[in-house]
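See the structures that follow.
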Structure 1
Amino acid sequence: MFQETFKRSLLLADIDDIYVVTNEKYKFLVMGSVEELGYEYNEANIIVEPEAKNTLPAIYAGVHEIAEKGNDTVVVFPSDHMIAKGQEFANIIKNLEPLTKD
C-alpha cells in the first residue's frame, strides 16, 4: 500500500518534493520500498518522527519540517488507504490546489 501511495504522489509532485513521515524503525524499509519501484530517493526526505505519538503528531511534525524548507502547500496521504482510480484522484487534488491559496 505504501508503494501505491508513493506512485500516486508522483502524479502530483516531483520525487524531490515528496516527503515520508515514519518512525526510525521503518526508515530503511521506506528507502527499500521506493528503490523497489526503480527510483532513487533522497534519504533527507524521510522525516523521522521524534517519538511515536500516533497519527496527528506525526503529521504535524512532518508539516512543520516541510514548511521550514519553504514549501507552502502540503497534501497528506496516509498509506493505509486503497484508492483504485489514482489518476482521477490526482486530478481532483490538482483541481483543488488553487483553494490552498485563499
Structure 2
Amino acid sequence: MSHQPLPAEPTRQLEDDKVIVTRWDFAPGAETGWHRHPHDYVVVPLVDGVMRLQTPEGDHESEVKAGVSYRRQAGVEHNVINAGEGQFAFVEIELKVSREEK
C-alpha cells in the first residue's frame, strides 16, 4: 500500500500582467509537490511554522516567523512540506516583471 502525500491547498488570490499571488494552506504533513518556479518570488508566512524543503541537493528544515518575508529566484525546484504539528500558511507573490524591465 503506497502512501499518498496530503496536498497543500493553493488559493489564487490575484493574477495580472505583473504578479501572481497565491495563498498556500498546509495541514500538518501537507506538501506542495515538486515544482519549479518560472518567476522570482517572495514568500510571506502568515503564521510561525517549520518548513521542510526537499531539493535536488537534499532536504533541510527552516523555522519561519509570521510576517518575516523571504525571496527566491526563478528556477528553484523543490517540494515544501509542513514539518510542524499545527496548521501552516503563507502567501507567495510571483513577480512576472523581467529583469530587463527592472
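The numbers here are math on the coordinates, done by the rules we state, and not lab data. Given the structure is predicted, the values throughout are model-derived calculations rather than measurements. Cβ atoms are built from the backbone, for glycine too; each structure is taken alone.
With helix-only ellipticity at 222 nm (-39500 (n - 2.57) for each DSSP H run of 4 or more, over all residues; to 500) coming out at -13000, pick the structure among 1, 2 it was computed from.
Working: 1: -13000; 2: 0.
Clearly, the read-out refers to 1.
On mean count of other Cβ atoms within 10 Å over residues 39-46, which of the structures labelled 1, 2 is highest? Looking at the calculated values, the largest one is 2. Here distance in nm of label points 7 Å out along Cα→Cβ at positions 23 and 87 was derived from just one of the structures 1, 2, and that gives 1.0; the source is 2. I have 2.1 for distance in nm of label points 7 Å out along Cα→Cβ at positions 7 and 71, calculated from one of the structures 1, 2. Which structure is it? Structure 1 accounts for this read-out.
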